[in-house]
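What follows draws every value from the coordinates through simple rules; no lab data is involved. Everything numeric here is computed off the predicted structure, so don't read it as measured data. Cβ atoms are built from the backbone, for glycine too; each structure is taken alone.
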Structure 1
């Protein structure tokens, strides 16, 4: 018996709730899975290094290979989605990710494991790029913010929950089962997407694919992100980091010059010249950067400076992540009714208040105050992403929804990588200003609780300033002209939000 959607009405019909829920569930499952594999392996790398007797730097490539592949390819995959259809790209991405997961689980050595992680990353780039485009294209405007909020919340939750899940599975079943556990999730998502995603074709345009632009973009992005990433690997020479960044910047300049005269550029010029799309993307980059950096540093503060047990620190970090899954769709739903600008500004303003609470920390601050500050900042940043995605995707022309989705997800992944290195640098610079010698020994070995507080205060002060900058950016951005939403619900967006 052939499965059919719960309703024959169009997906964009606001009353076709069951079909819409299935599509959101499909995209959200894929989003959770792709983000989970960015962090689930982190805690098992020491076990793999010990089992195969490999250098620490080589073992780090297990993480970096996946992360750089997915970040470098997302933008191109979004463009391919516009060209060949979202359904085809989404399904192909799931198949490649599942195949890569299985091969990682049976990998006989480190070289094959890294190659299969790259295959995993290519598949994840496909469905990660297409997720927001599917929701924007097939769901009505009246539920778009809520749905995008859930999609991005699942991604953030996957990234946050990965280390805990990875540690549990590797301890009781072995590290290979981290990859095998992807397979039932892939299968469930494949079944859902096969039956639920509309069989819409891509564009009828038959221009030859432009591979030069994407290749230059991937090379530039991967080299510069590699510089940020290897900054976190102890012992990496400064000259290597500088060389990676300079070569990446040069290739990036060549990419920009070529794209200006390219008849089929990687990014649709209509998006590049859309002021409000670009401002929304800039706001997303800044918030993702501070979200990633602060999330990375907080458990280090709890364990190294407050001497909490790692399991308790993990529990403190997990609770806000789970709460974010509820908050993000709710904020998106509010944006559907009251506009993205108002809700985004409120969310970032609340985050700024949370970072001010962190700025008052000292070695005697009660842990409950720390938890309160963490809840405020984590929940408020989660509340930002749904309205922001609604704003960005709402400014995409109909023929460039995949392009816009690819840009949005690329920026999120760049922010996740760059945020850790950026805020690590802020922390380190403050420590050196406090008199700690820069003699090549690990910084953490020289820290006292009082000194580390100075570093964390600098981090949270910078985060506060960035939040204020984002509020200003959002304030000068125009909201999506939701005439379609007004027609559906009878609610007129507030003055100044059009």
Structure 2
């Protein structure tokens, strides 16, 4: 047991050798106008973050900085944000589950928004609320910003069916805003889509071909980091660990099997025969090694992931002997063979930055295969299994399903390529023991067995696992 505990402790200490969480060179512009340069944790935001994790030096302590205290911030990889006082339609909605009924209504609000800069200069493009209902703001030097937003609403048609309609005349709005007409981009209007990349491409063309302003350096929105922020990322890795397993039988109940039931009016005697031998028995208790692999699909923002995991462990052999208090079969021995148990788990993971890494919390459902008990029931000293000279049914196995479902939960810490987690699983099943005849219904009229009761147990398995996982593929965000 001491060796097993040392194994678990060693696995828990492995995570200290992990690499640092990803920080990128960047800058903060404070309200006073001064600029702080250092490194910022890149969380691949869709919407403007409420808080940034900033270090002035690679070895300095991490500071949590509220973005409300900033005029803007940026990453050297190209993404930039800036605070703007803007008037926008707070009632505009393009998510279909939140649409308004009948004609769309407007609710203009003036507020300071932290917007992402997609195009800078005398003709700029910024965006806010990117993950819900994107609001794009086009601003030409000397003019007020133009808001472009899609509005979806529901209405009832002539047949009485509810349908969705949208109002978005962004091309005409932009055409009127960019007066006078510029023939150089006349062919581009029909190709223009209400998307960040398409709007930016059009405005870059207008800026260079109509305003005569050359693009002397890559624009912020042209950097790969902008498109990567909206993409999912896959992580593949292997894992190893130790699992403390506790499997036991409990809550015996009974199954009645008719042997030669005579019907109503017969002279029947109900006789107790055997006890539920396995009630409370520990089928397995101890620490077992675990190995497997995992796949994480990280969503934009890198705070949520779908988690798929496969692992395998070995179940040990169980043997127990019992006294039956029956003259024809005084002892009984159960043997459950060892078996390799593969399992697969599907769930989700949440990530929260703490220190130089991230706290990991997850939950889901696990399915364990090959769970049937390869069992044998022996009666070493039996001449014959009988009751009052009558042969009893002679089944000598335990019966249960070949797969088990379990909820699982996990909590851990991730840093670089390594992730350490403590995992809990709870498998539940029933096991029938047809070899144990608890009661006999005896027919006195013709000296026959009318029916027998066999035993059914609840079969519960709890696992507490300490795992260390290693990511195999490179971090494509870098």
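Among the shown structures 1, 2, from which was the value 22 of relative contact order in percent (Cα under 8 Å, 6 or more apart) calculated? Among 1, 2, the structure yielding 22 for relative contact order in percent (Cα under 8 Å, 6 or more apart) is 1. Looking at distance in nm of label points 7 Å out along Cα→Cβ at positions 79 and 359 over structures 1, 2, structure 1 comes out largest. Looking at distance in nm of label points 7 Å out along Cα→Cβ at positions 71 and 239 over structures 1, 2, structure 2 comes out largest.
Which structure, out of 1, 2, was Rg/Rh (Cα atoms, Kirkwood Rh) calculated from, if the result is 0.96? For Rg/Rh (Cα atoms, Kirkwood Rh), the value 0.96 is produced by structure 1. Could you figure out which one of 1, 2 the value 0.00 for FRET efficiency 1/(1 + (r/R0)^6) of positions 167 and 335 (r between Cβ atoms, R0 = 35 Å, to 0.05) was computed from? Traced to structure 2. Given a value of 23.2 for Kirkwood radius over Cα pairs in Å, for residues 199-326 alone, calculated from one of 1, 2, which structure does it belong to? The read-out was computed on structure 2. Given a value of -2500 for helix-only ellipticity at 222 nm (-39500 (n - 2.57) for each DSSP H run of 4 or more, over all residues; to 500), calculated from one of 1, 2, which structure does it belong to? Source structure for this number: 2.
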